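All of the numbers you see were taken from the coordinates with simple rules; none came from a lab. Source: prediction; values computed, not measured. Cβ atoms are built from the backbone, for glycine too; each structure is taken alone.
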Structure 1
Amino acid sequence: MKIKAIIHPAEEGSYWAEVLALAGCITEGDTMEEVLANLKDAIKGSFSVANSSHSVELNSRIVEIAV
């Protein structure tokens with residue numbers, strides 16, 4: 001899966017990034033390499049929280065969809 005993120009330069013020379021498709025998915029890093037690694041962790045964390053925070057009713061189904 002590929003997800004688009006926006007990486008912004010910060011005033012002090014580091015970077016911060018956001019994933020618009022995932023509300024609240026924001027991270028930062030001192031270098032471009034660090035912000036990219038942190039983005040991967042933030043995206044995985046967003047999906048983990050989203051998958052664990054919902055209860056499934058008895059007649060409901062959980063499905064996986066590749067996009």
Structure 2
Amino acid sequence: MKQKLKTHKGAAKRFKITGTGKVLRAAAFKRHILTSKTTKSKRHKKANMPVSAADADKVRRMLPYE
């Protein structure tokens with residue numbers, strides 16, 4: 001019997017794979033010291049962003065069953 005692959009739990013909490021196969025991530029620089037950041041930049045960081053093409057394959061390997 002072939003062994004099952006384990007999901008990388010750290011990656012599972014950070015990334016989401018859409019129905020079309022794109023890998024999404026949260027925006028950086030949204031955690032603290034928000035008073036010095038503009039309202040526009042904070043608003044745009046609410047949305048999920050796609051992972052770069054170079055890293056997307058690595059993330060998909062860590063999430064075999066997503």
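Here are a few things to note about the model shown:
- Identity of the structure behind 1.8 (criterion: distance in nm of label points 7 Å out along Cα→Cβ at positions 13 and 29, calculated), options 1, 2: 1
- Computed -8500 for helix-only ellipticity at 222 nm (-39500 (n - 2.57) for each DSSP H run of 4 or more, over all residues; to 500) - originating structure among 1, 2: 2
- With relative contact order in percent (Cα under 8 Å, 6 or more apart) derived as 43, matching label from 1, 2: 2
- Identity of the structure behind 3.2 (criterion: distance in nm of label points 7 Å out along Cα→Cβ at positions 5 and 37, calculated), options 1, 2: 2
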